[in-house]
Structure 1
Amino acid sequence: MLSMKNINKIAIIRLSALGDIINSAVVLQFIKQHNQNIHVEWICEEVFSPLLQNHPLVNKTHTVNLKQLKKQKSFSLLKQTISYLKSLGTFDKVIDMQGLLKSAIVARLVGKNTHGFDKHSSREGVSSFFYKTTSNIPYDENIVKRNCFVVADALGFKITDKMLLNKEKIFPNKLYKFNSEKKQIAIVIGASWESKKYPKQKIINVCNKLNANIHIIWGDENEKKDAEFIVSNTTNTTLAPKLSLTELVDFISSVDLVIGNDTGPTHIAWAQNISSITLFGPTTSRMIYETPKNIAIKSSSHVDIFKINKNDFSIKDIDEDEIINKAQGLLK
């Protein structure tokens, strides 16, 4: 393995999804703390690139569109993507933080000095055959700790809990100005699966019992309809504007508290050192790094992280009063 002093240029592979990229990008500040001269390039799906393109700790961002490639099944697009990845230059280390077959193949196309999770640690064990060196960390370990471990292990240093608890905000941001001195709460209602979503009526009950200005975050037209329903049945909520990824970071960085489902926009709160309550049904608090001001509320259902049950709708059983009490405590 190359020593850290011989590593001057690295590529990080974290293609998707939004929450995973948010929870992975924390490593950037620790890499630079250990070696401020290291050159970092990041490869991700095109849709998520705005988060990283102007990041002060990322020297260059490269994008792929594997979803389009899978959808179109175009040989010419495949050939173009392979050629592009091979043309990115020489790296001392290519680190795959995702641990999937597709990300491992991307890593191997980018360079020979690849590093990733070993076959016992990866979500898809076959990915490990594409790496020159590997790290071993249990798959059921906290996702943020896994991200940090595989990078730090590749580069020969350690990222501790103390470092994570005292981290700087992950993304640069501008601040929104709200026309009220009341506390500002953002509630994230969307998620990639229906079973991750907290019921609309229960969100209404939570809103009606909180003395704050509440902004309902939405992502698509269906979520917007749900958000409008919540706003129409409460007196202290407003519909958040349609937000780009960078605007979403700005907005969430400006509020006092975020309440939301296990989804990317909710994870931004932790990234930006904003208080948060994340609600879990079919997934677990393994997906966030809990702190005194970033807490999880999990339903009573059992979760097998090796075989997630997307039909587990137990999130609906989370008591509104538990959310309200936690929110009031964090707002103080």
Structure 2
Amino acid sequence: MTLVSIVTPSFNQAAFLGQAMRSVLEQDYGAIEYIVVDGGSTDGSVEIIRQHADHLAWWTSEPDAGQAEAINKGLERGRGDVLAWLNSDDFYLPQAVSAAVRALEAHPSAVLVYGNIQAVDEHNRVINSLRYGSSSLESLLCFQIIGQPAVFMRRSAFEAAGGLDIRLHFLLDHQLWIKMARHGLLQHVDETWAAARHHAGAKNRSGAGQFGREAFQILDWVSQDPDLAAALRPIASRARASAHRVDARYLLDGGQPSAALSAWMRALRVHPPTALSRLNLAGSALLEVLGLGALRTSVLRARQRRLDG
């Protein structure tokens, strides 16, 4: 049976950490090596980790340079041929790990497999269902995001890619997928494997302005790599507009509608089709700027009622 090493990086997420850990430990797959790397939490997280310590391959609580360093540290400790990380405010759905291993066995040329995710709030209520499609180096360079909590990788590809870049703190996963796409196929599986938590302390709100900065940082890195630069050149305008669109999306999530609208307009100037494909971003930002955010809220509530069934 293929050994799967899973790392949970954590820092002051005691409110959600227990559920994240249980979602790993209660999987039906019998060969999981679970590692928790805490960044020196002071909110009771360490006590939660200790409650499950007998079921962990290794854990630590010590200061680190951020999420990327914590994940790299944990995965270097692991011995599995399949790797994943689960953030401390997310959780797996039942049978996710066994489904991922089956998918990797069924697609030997895939360097990673990824499923769909649910977006949930602080109370585990589903607020959106995110279904993905196929992904390629080109789509990744244009910032087609895939849901990190539902990604499982081959160790060989992770190591060939050089692991996570510790200089990144917001789009660290996306850059990793770009590096791994050089080495093989990124295989989507149309099953829902994980839940991503949206809450006031989440990075997409508290660090909204940083996502756009890192998107352009990634494009600069790509342009300096001879192989990747060649792939970027024919789609450079679309990629740059997509980075502006990423900026708009996260600024809107972070409660900065004016800045979000400006970012979307920059995308429109650079590559109109890319901006217009997410016209809803501009519409939502404009409603907020005009003080008509209640209309957007009513639309979101209607969607929530549909999800609640």
Structure 3
Amino acid sequence: MSSLISVIMSVYNEKPQWLKESIESILNQSYKNIEFIIVIDNPLNKKAIDLINNYALKDKRVKLFINDKNMGLVYSLNRGLKNANGDYIARMDADDISHLNRLEKQLKYIKEENLDLIGSNINLFNENGVFFTTDKLLTHKYIKKLLAKGTIGIVHPTFFAKRELFDKLGAYANSLHTEDKELLARAICNNFRVGNIKDILLNCRYNNQSITKTNAIYVDRVGRYITKVFKDCLMSGKYNFDEKYIKELKVSKKEIENYNKKQLLINEAKAQLNKKNYLKFIYLLLKAIISSKTVFSTIKVNIYLKIYRVLEQIEIRKSL
């Protein structure tokens, strides 16, 4: 019998059309042996509840759970995990669109490469269409190296993992919008092997008002803490993530304003680079550097990423 895949999605206030496209991209997968666990994190969102109930009436693979009140993404994902029966766990966001062969390809890849958690490349899109396609590192060795430099190398909505990983590690931690990075760090520190399939398997909707974007400074601060914990683990073999750090984290209004200004400038600079407007790219990058010291660490990480990509490709070619 084919492996059961549990797809876990949390829904809050996504637009009904976005939600519909997202749900149908999973229900229409080429791989059919799935259960689709959807957790509503806003019990007042009647439109979403009615929409999902209609799908559940037509397709028994859909399982709906409704939180009594808004509990946040981590709680909702963990509720989904608790009710999952699959041999494999796949993540999905309520405003993204999975390519129709995503699960089939990820299942085949994780088995063939003997990995425990994988992701894939994605298309970033908005109302104007696709504007960026990722080129992720593929191998455990270099994703691990990149994480030690400060950046997660697997896109969370593309997470696809063996059930055993969650059985051993437990649930997502309350790490303040960095639950994906924390889980990946914990997985690697517990000797699970990770990777990315080269294929583009998800269209990820870029939304400036998403929780991650509006809380970017917290993502940065907690992300730095996770990097420190991860590097300490690589040295000592002990992973000591403490949620007390999250509870005691304080950020001023001025710091948030400066960080958000820097983020907007970097995003504009990236857009100009993609358009090959190099002078404008340099101008915007310099403005970002002046507005925030953290830009230097971002630049450094991107340099390491480029170096690791070249080294990885050399090693892959040698192994063929």
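Bear in mind these aren't lab numbers, they're just calculated from the coordinates by the rules spelled out. These numbers come from a predicted model, not from an experiment. Cβ atoms are built from the backbone, for glycine too; each structure is taken alone.
Quick notes on this one:
- Value 0.70, calculated as FRET efficiency 1/(1 + (r/R0)^6) of positions 22 and 142 (r between Cβ atoms, R0 = 35 Å, to 0.05), assigned to which of 1, 2, 3: 3
- Among 1, 2, 3, structure where log10 I(q)/I(0) by the Debye sum over Cα atoms at q = 0.18, 0.27, 0.28 Å⁻¹, for residues 158-197 alone as derived comes to -0.48, -1.05, -1.12: 3
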